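Dropping the structures in below, format is structure tokens.
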Structure P
Amino acid sequence: MTDRNALIQPDRGEKATTIHLVNKDLLADWLRRLSTGQRAALAAQKFEGAGYEHAIVPDGDGWFVVAGVADPASLSSWCLAKLGDVLPEGTYRLAEEPEGTAKALFGWASGQYRFDRYRSDAPDDGPRVLLTKHARAIGPALAEAGAVELVRDLVNTPAEDMGPAELEAVAAQLAKAHGGRNGAELHVTKGDGLEREFPMVHMVGRAAGRAHAPRMIELEWGDPKHPRLAVIGKGVCFDSGGLDIKPSSAMLLMKKDMGGAAHALALARLVMEAGLPVRLHLLVPAAENAVAGNAFRPGDVLRSRAGLTVEIGNTDAEGRLILADALAKASEAKPELAIDFATLTGAARVALGPDLPALFARRDESAAALLAGGEASDDPCWRLPLHGGYAEYLKSDIADLNNAGGNGMAGASVAGLFLDRFVGEGIDWLHLDTYAWRPAAKPGRPKGGDALGLRAAWHMVQARFGRSGGDA
């Protein structure tokens, strides 16, 4: 496997192949600098300067690369990503490093991601190394690429190999890597303790049996005197739908239903790696929504950690149940900010498609900050309303509320309103309903598990708590 940390290196004048960036508007002028033979080589490769096009041009005893981008003077996160994937193994440098180079470094590394854990024929291609004069930007770019890689690896792994115990193991690795004074401390609640302290997590996961037993995974890190940041991730490691069972076609991607947990673990790692001045509280309720004789049923009434009772209108609306217990626990310590990630509703995907996580927020200024973080990092999100008028869709005749709206409308907002009932009063809370999956490949973003909303949240958290990424 390629060492990600070797993919971007400081430029100290080593021998490297040059990459020239052009677009359609600049191509004609740029071609005048070339020899007749070089222009012929470009013509033979049908290079026209469009985005993500590239060509290899002979130059004496060597060669250089010309690549099409939207704007050679201002780069995005993804404009070099395809080059990182398709160029021959070797070392490269940009002829010029314009604005946005720091963002493009992330894409160069991200474009070389491979998930080959289960392949016996995995290609053994070597790394493409990019040299840069923006040395301070290397660490942040590789940290973000590593966090995205973590999300992809966790989501891509099948449920048999990525159950609650495996999520716990990932959290344990993070705790071990970030120990020391004010270091990470891991606490896992399961068994009888889970039933007492987090009853809805227990009820959702108990049908999965001992092999995939449910648990609440908590990690705390940082100086207790610093502002408290709670990060919560839905960890449904496989979702059959429970007794309201999904059709087989709808189960095919349900290994990704722990995508929220993957995002939360990745954000926690970024926070700790950067030494951000916060008191981090990571919570991952981990369970498998299985079918068995002791599965929870439609019509059952569950008691939550917060004391509210919940009538089960649909066992396939289980993610909000386990998140409710986690949000209640996070709220007890009164965090300055709470962020949760969840692959929560199909309604969010119907509204916004696979690329845009749905953002719900109590405070306009926090929503604006996260959206700005998404724009800055090319990781866009879209805000949907926590419209109080839809709270009536969660009414129950026999309990405090129902876990599923009965009319099928405003599903993403109704799910957000359910969660809002379990977040402490006055707490600044952001909820990201993300897909965690890319149904079709794009440059730097292969088909499969993906981080959507992670970098937006990370840039927002950095800006809020006082540490920024590298230079541009």
Structure Q
Amino acid sequence: MALVGNLEQARAVVRAATVLILSHGASLALAQRAPVSPDHPWHGLGEARIEADARNFTEPGLNFDQEKTYSLPELIDLAESHNPETRVAWERARVQAAAWGVARSELYPTVAAAALAGVDRDLAYLADRFFRHTIGDFQVVLNLNYTIFDFGARAGRISAAKAEALAANFVFNDTHRSVIYRVEQAYYQLLNASGQEEAARANLSNAQAVRQAAEERLNHGLATLPDVLEARSATAQAEYELQAVLGAEEIARGNLANALGTIPQTAISVQPLRELTIPSTIDDTVNSAIDRALAQRPDLLQRVADVQAAKARVKEARAAYYPSLNFTASPTAESLYGLQQQLPWGQTAGLAGGMAFTLNWTVFDGRARKNRLAQAEANIHEAEAQIHVSRDQIANEVWAAYSDLHTAFRQREAATALLEATGRSYDAALESYNDGLRNLLDVTAAQRTLAQARSTDVLARTQVLTTLAALAFRAGDSIQSNAMKPRP
């Protein structure tokens, strides 16, 4: 009876374990199953955990002094330290540097150590009987491997890894160049928006002055109601344009915060446009700017490093046609214990092992080496052709940026003259209207022209700064004045 009870308990345990395994497998299958149809969103079992991790993910904060007015160099320093793009490029450069270290490790032998212990028990047949014997074995083994020569394959891999590490460093530098340019663009965009706000407020003030003058003349019987309505319409239009400019300014502040690597709602006070010096000319020539770009642009230097890596891979591929000589040594300290039936224990210890030279030479591989070599040589030609493409593109970019800059200089001069002329025209029109010599349409037309001139003047000033930054970006000058930082 006890045996029957034990069998029933065992069967119950087996059934419970089977149910548990099947339910667990079913849940895994359900969790990994694809959506049953494309017409509804998919919500898996692990989605809540992922959403919780996304909500709890925190980013390093970037604290700004609310009382401080930041200049462009200060903003660039903050961006280079906190923008996540520099961190990504830096980590990738570290990966390539570690890969170079891995390749250089082939210059040294590898030594591995292992400790082995075991016991073997067996039966040996002797005469007409079987005798049991037990042998215990304990070993400490060192295994040394070293490639004596391989006709340049190892050197090719090391050179390729070094060139790839340099290429990653140039990518890191180019990331800084891009981040700097993004900050400059966002900064000048914000200056333009702030300047447009000042111009819009000045335009609103002028519209209010015209409306007040029209209402006073109406009260004295010197104007008509349509004149007053026209003035009020112009004031409402000026208010509408001010609100649009304020919205653009909020977007510009968010863009600057994003370029710095922080959240858009961060309050940042920047140096206003009126405090900046706007140059009217530059001493640089387009030829010198192009020469600098071809010598220092990190994206072009990356292409040159790619050519060096491709040439190193060719050296590695050619070495596959020749043999490689390897040396192996495996000294072993061994201790043996033995016990045979009807005999006492025995023990012995000693130093064993061996060494060998191995010459490996692939005689036939179905033309795999030939195709690998052809592939490596084609990669060189591709990389060299890409350099020519990049050089032409860089020269064209610098030429276009240089032309845009001189256009901005000329537009700035024209905008200054336009603002001065429209300001005098508006003052004269308003004065003549107050004296009854001009009608209200002339005044409102002069006001609109002045408002457009103010906006054009702000745009022209910021355009000069923006095109200067673009020329520095295209020529690669934006990263030359800053000392390279060891980390972002």
If we compute distance in nm of label points 7 Å out along Cα→Cβ at positions 70 and 350 for structures P, Q, which one ends up with the highest value?
Q
Structures P, Q, by mean count of other Cβ atoms within 10 Å over residues 318-325: label with the highest value:
P
Could you tell me which structure in P, Q was used to calculate helix-only ellipticity at 222 nm (-39500 (n - 2.57) for each DSSP H run of 4 or more, over all residues; to 500) as -10000?
P
If mean count of other Cβ atoms within 10 Å over residues 262-269 is computed to be 29.1, which of P, Q is the source?
P
Match the computed value 0.95 of FRET efficiency 1/(1 + (r/R0)^6) of positions 94 and 310 (r between Cβ atoms, R0 = 41 Å, to 0.05) to one of the structures P, Q, and report its label.
Q
Can you tell which of P, Q yields 4, 20, 29, 23, 13, 7, 3, 0, 0 when P(r) over Cα pairs in 10 Å bins from 0, in percent is derived from it?
P
Entry that produces 22 once relative contact order in percent (Cα under 8 Å, 6 or more apart) is calculated, selected from P, Q:
Q
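Bear in mind these aren't lab numbers, they're just calculated from the coordinates by the rules spelled out. Not measured: the values here are computed from a predicted model. Cβ atoms are built from the backbone, for glycine too; each structure is taken alone.
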